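Enquirer: Please find the structures below.
What follows draws every value from the coordinates through simple rules; no lab data is involved. Bear in mind the structure is a predicted one, so any value in this text is a computation, not a measurement. Cβ atoms are built from the backbone, for glycine too; each structure is taken alone.
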Structure 1
Amino acid sequence: MPFVDLEAIPRYELLPGVRIRTPFGQHVMLSYLEMDEGAVVPTHRHPHEQAGMLLQGRMELTIGDETRIVEPGAMFIIPPNVPHRAVAVGGPVVALVIFSPPREDYIALQNQYIPAAG
């Protein structure tokens, strides 16, 4: 899949007001993240390296012990296993988030909607 049609990628609601679309390859996963105003991705950690860029809106982003309000164009890199949290503030948020390697839990989420052959 060298070109991605975002509208053709299934959208999943991970948490109330938090939706993702996650095309992926062998070594990298893109996540188009949409958050409603006030939506929260609670503090969590995972073994995947995560990077991203805020495209629209304002987000309170905590990485480790540091919290900032980020605006469109802000980029971030979260090392593996570092706790992080996000809150959409003042309106909806859109961000492009990249994971390496691809997140197995997000792949499993997509696979549950693929009908079994036969």
Structure 2
Amino acid sequence: MTGKGNPTSLYARGESLQRATAILGKKWHPLLLYTLLTEGPQGFNDMKSRVDGISDKVLSDALEDLQDAGLVVRDVVEDKPVRVNYSLTAAGEDLEPIIEGLLEWSHEHLGEDG
């Protein structure tokens, strides 16, 4: 691992890891990212129907968090009635191997019901 034995480098890497897990560690964020990775751009109601158990407010807040993090973009498709689509940015798409890795790890170490 890079930075081994260098406390400054280890500290900086730890801060980077904390910033990443602050985003990916929230309950619904990985599932929303996975949905956009596998299903492509989605409207709000489409996402809500694919993510079992999420409320409108929590979905709205989570999508806003992911937008603020630069992982999701909100595109207004129609003005009246307002229709928006959410899609991944390039940075969001770059998370695909990480999300897939988490899925593989979970399956291997936590089992089907993990």
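Enquirer: Here helix-only ellipticity at 222 nm (-39500 (n - 2.57) for each DSSP H run of 4 or more, over all residues; to 500) was calculated and came to -18000; which of the structures 1, 2 was it taken from?
Expert: Answer for the origin of the read-out: 2.
Enquirer: Separate question: Could you figure out which one of 1, 2 the value 19.0 for mean count of other Cβ atoms within 10 Å over residues 54-61 was computed from? Kindly include the intermediate steps, with their values, before the conclusion.
Expert: Details: 1: 19.0; 2: 13.0.
Structure of origin is 1.
Enquirer: Work out distance in nm of label points 7 Å out along Cα→Cβ at positions 14 and 38 for each of structures 1, 2, then name the structure with the largest result.
Expert: Looking at the calculated values, the largest one is 2.
Enquirer: The value 1.05 for Rg/Rh (Cα atoms, Kirkwood Rh) was derived from one model only; which of 1, 2 is it? Intermediate results must be reported in sequence, preceding the final value.
Expert: Numbers: 1: 0.97; 2: 1.05.
The value was obtained from structure 2.
Enquirer: Same structure again: Identify which of structures 1, 2 gives the largest calculated value of relative contact order in percent (Cα under 8 Å, 6 or more apart). Don't skip to the end; give the middle numbers.
Expert: Values: 1: 30; 2: 22.
For this comparison of relative contact order in percent (Cα under 8 Å, 6 or more apart), the top structure is 1.
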